Every structure is written in C-alpha cells, then in structure tokens.
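Below you'll find a set of structures to go through.
Any read-out appearing in this document is the output of simple, stated calculations on the displayed coordinates, not a laboratory observation. Note that the structure is predicted; figures quoted are calculated from it, not measured. Cβ atoms are built from the backbone, for glycine too; each structure is taken alone.
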Structure 1
Amino acid sequence: MLNYYILDDDISTRKILARIINDQLLGEVIGENDQPHKAVKEIVNLQPSIVLIDLLMPFQDGIETVQQLKEMNFSGKFIMISQIENKDMVGKAYEVGVEYFIHKPINKIEVTSVINKVIEQIKMEKSLRTIQESLSLFPFHEKQPVDSKPNLETVMREILTDLGILGENGCLDVMELMKHLKNSEEDFENIPLKTLYIEVLQSKNQDTSEKAVKAFEQRLRRAINQALTNLASLGLTDYMNPKFELYSSKFFDFTEVRLKMNELDEKNQSRNPRINIRKFLYAFYVEIQGRMK
C-alpha cells in the first residue's frame, strides 16, 4: 500500500484529496500540512511514496519546496496541484522533476487517473530495479556503448501516432513547428503564435500572407481537434488506457476532454471545442524534450 502526504494551504482541498485517496483505495494519507517549512521535515521523516503539493502557497511555492526536498535526497514522487495556467511556472516544475499535475478545482476522475499513472510508474521502476539487481549477479563481457538516444523525427511520429493524427495535414505543421523550436531554441512561452507560424513558413520559403497564416492555424486547429476527439473516444472505451492518461490532461484542458467525452457518449450535436493551441504545442514540446534525454 502506498503512502501519501498532502501539502496545500487550502484545508478543503486537503480533505477532498484525502477522501478520494481513501474512497478509491489508492493508499493511505499519512500526513498533511499547510506550511511548506514544517512539511519538509515531516516528509523527510515519514518518507511517503507520493507527495501532492500545491503550486502556489504563501512564503514558499511548491517548486521551491520540491527543490528543497530533492536536495535532502527525498526520492518519492511529486504530483503538483495547480489552479492556474502559468506556462513559466509549469515549465520550472518540469525542470525540477515534477511530471504529473492535477488541476483545481479538484476532480475525482482526474485525481484517480493521475495517481494510478504514478502508481504504475512506481511499480515499473521497482520491477526494473529488481531485474537490474538480478542481472548484477551474473558476469557480463563489457560491450561498446551504443547511442540509443532517439531522434526528433522518431519521437514526434510516436506522439502523433499515439494521438491518432499522424495522417492529418496539420500534423506536418506540428512537426515543422517542433523542428523550428528545437533548432532556434526560441523562448516558446513569450513568442506570439502568429510570429512563430510566420517564421516556420519563411523557413520553408512559403507564402506568409495573412491568408496563408490563417490557413496554417486552421490546419493545426483541425488536427488538434481530431486528437481531442480520438482521446475522448479512447477514454470512453478504457478510462485507464495509458495513452488517455498520459495525453488527456497534459495536452488539453481536462474540462474540454470531459465535454467531448459526454458529447460522444450521448451523441449530442457537435459543438466547437475551445482548442488551446499554445497549451497543446507547449505540452508537445515538453514531451519531446523529456523523451530525448
């Protein structure tokens, strides 16, 4: 059974999370606090498997607290609780090792899905350690090191395949955007999307008129909308599907995923979803960075 520690300055959030963990039989909450400075000592002493930590707290934010715990050699997993879409802070959270996010207001389905994903990763890491320990008992001849680092094209195609849009016209535009960002190393968070579209079109010696830029964005929007539909359909079939768990809340606003799922399930009239292109592209870029390390 996994143990949890909840650090959030909102008592109602702590109670809701604790109730979900208990009701869904996900493990046991062994500690909670609303003050990061006090919580750090408790976490190090208790050594919970998973720490659910608020991104924004008085005096010391969640990112600083995670950094402090890692400096003290705490090896548990972190799930960041975020109420805002602050790309800069989310990027910093990824940099310090936070891989999972839960959004406020708290949603039981999202919490359960994210925690189960972390549990699976913990199990996988434990299995790999067991295998490594077993293999260490046997002598092996030293082999020449092999560069197994995946290339950008391969990683992009893997993600697009997972999203079910590799054959969409817009997927080529997504790939060109990612290549441009990788090569130029521009600050994606601060550059306007329209400027980015123009730069990509210019790099391909293509038309950069207002009409061409709008067509570029429309292709992106259609491809992203198709990815949303594919994920929603996947979630209806198997809510615990690893691809659904990985991409649904990371690449999209979870509210939009749920609305699309309801639309497909109840066969409601199609509506125009609120596609957040920047969120999708940023998540795509971060995912690429993580897989190419």
Structure 2
Amino acid sequence: MPMHEDEVRATPELVGRLVAEQCPQWDGLPVTALPKDVEGTDNVLFRLGDALVVRMPKVEWAAQQADSDARWLPRLAPHLPVSVPVPVHLGRPSDDYPWAWSVVPWVDGTTPPRLGSDDVPLARDLATFALRLRAADATGGPTKPAGSRGTPLSHVDASARSGIERLHGHDDGLDLDAAARAWDTCVAAPDWTGDPVWFHGDLQPGNLVVDDGRLAAVIDWGALGVGDPAPDVAAALWTFTGDARALYREAVCPDDATWLRACGWALAPSLTGIDYYRHTFPRMAEHGRRMVRAVVAELT
C-alpha cells in the first residue's frame, strides 16, 4: 500500500538506469533497496555498491530535499561533530522520474530505539550536535514557509485542532480533551524573538546513526532551516525518555517558552499524522500516539 496518494516509488531498475545515464563511474554497481523498516516518509533508499546510498524522493513535498542537501550540507558539515550525508552526486529529473535525487555516503551503524531511549551518553552527544548546529553562522540560510517547523506555531493551529476532531472518530487510547488543553498551552507560548538559528528539524531516532554506543551521523535533512530552535529541542520528546530526556532538555532548551513550543512541535504533527498514517505507515501512527501521551504528561 503506498504511503501517500500521489507517491512516486523508484525501483532498483530505475535507479540503475539513472546511475548509468548520469553518473557512469558507478555503472554496474549493484543496486539494492533498503528494507522498508528503515524507510521514512519522504524518500526511498537504495544501496549502491558497498559505500553509497541513493535517495529518491517519493512525494512532491520532498522534491527539493536533494538540492537543499547539496547546497547547505557542505557549508554545515565542517562545524558539526558527527558525519552528515553531504551528497557526492546530485541527480536530475528524467523522462522516467520527475525530481532531483542524490547519492550520499553510506554510514555504518544502527538507529536508536524508535519508541524512546533512556541513553544518557546518546542524549549528551545529540545535545552537542544540536548546539554546534545552532551556533553555525545562519546568515543567508533557508527560512521556512509558514506552517513549517521553525516558524510560529500559530500557523499550524487550525490543522492541529482539526486533527483532534478527526481523532474523536477513532479509539486510539488517547485523552483528546487533555491533548486539546496541552495544545492550547503550546500555541499560547510566546514566539521566538531571538536571531534565526540553524535547526535540523527532525531529530527522530530513525535519523540518528549510532556506532559503538556513540552518535556517528545525523541523516535526513529534509526539514533543515533557520528560525526558531524549538524543533530541535523537541527531540527531548521524540527521541528520549527518563534521565536522557531531562539531560537533553537542560542542555539545549534556552527558556520555558521554547520548551512549550518544542512540545507543540511534538504534538501538532502527531495530531495530524496519526490518522494520515494509520493504515499506510502504522509505525509512524504509533509514534504519534506516543508523542501525544508524552506531551499531555508534560503539560497537564
């Protein structure tokens, strides 16, 4: 079942043709689709030989990610304490495929538990990463359109409330009245008034690569932008539990208002995503339920 109604799903055969046409230095390397249990919402991933990965957007909203990675990751990589997937090739659309795509280095490792980790050293590593990214010069960096992470929560107020209404038609084991009160608290928080700063925007477990117990790489930069740092503070909820959550929050959250906005960026996409992914990506829907419960526990 496609994850999105308008999904364009690349195949190994298509990737092999594009590689042969556009980067013949790798023609003949085996192309293998990565397992679906490591697939995210935006791209289909393929191993290209032993050292490379081909990232193929599967939905139009991800169509600019390859160009963004090629433009910004070379600028940011020298400032960061772990590997990032700087593209080694930027592929162009073809008659067979509508969007830009990329080839990036493969990074060995695993991802943290998807439903929360109490790994304090990992929380410390990710906090160091987030702060180093935040400290990089943001001059000329990409501002995000209204409703994107890093912009005021007020832009997603209507969609979050509509998400709550839709969830009333399902039994997800959620206290939706408490979720509505939590959202009221988040959206009432003051907006960010500091200088715009870099944020990754999606520091979910699936976008972290851990090797020998330490953070080795941060991948999937599709939400990258400059603005409010709250989306990266939200990793305290997305990725950690227990002492690890407390350490990460203390390290990266500058004030109480930012924490409320971070809770909002954990809550709003969950309220809309549970129903969107209910049948097509159950793991994402379950992550959304977990986030609703976590924010409610924090704020009510």
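Quick check: 1.07 is what I get for Rg/Rh (Cα atoms, Kirkwood Rh), for residues 103-158 alone, calculated from one of 1, 2. Which structure matches?
Only one of 1, 2 returns 1.07 for Rg/Rh (Cα atoms, Kirkwood Rh), for residues 103-158 alone, namely 2.
For relative contact order in percent (Cα under 8 Å, 6 or more apart), the calculated result is 13, so let me know which of 1, 2 that is.
It traces back to 1.
Rank structures 1, 2 by distance in nm of label points 7 Å out along Cα→Cβ at positions 199 and 255 and report only the one at the top, that is, the highest.
Ranking 1, 2 on distance in nm of label points 7 Å out along Cα→Cβ at positions 199 and 255, first place is 1.
Quick one: helix-only ellipticity at 222 nm (-39500 (n - 2.57) for each DSSP H run of 4 or more, over all residues; to 500) came out at -19500 when computed from one of 1, 2, so which one is it?
This value belongs to structure 1.
From 1, 2, which structure was mean count of other Cβ atoms within 10 Å over residues 39-46 = 20.9 calculated on? Don't skip to the answer; put the middle values down first.
Working: 1: 16.4; 2: 20.9.
Structure 2 accounts for this read-out.
Can you spot which of 1, 2 the value 12.4 was calculated from, given it is mean count of other Cβ atoms within 10 Å over residues 119-126?
The read-out was computed on structure 1.
Thinking only about volume of the Cα convex hull per residue in Å³, which of 1, 2 has the largest value?
Top value of volume of the Cα convex hull per residue in Å³ goes to structure 1.
With Rg/Rh (Cα atoms, Kirkwood Rh), for residues 167-206 alone as the yardstick, tell me which of 1, 2 scores highest.
With respect to Rg/Rh (Cα atoms, Kirkwood Rh), for residues 167-206 alone, the highest-scoring structure among 1, 2 is 2.
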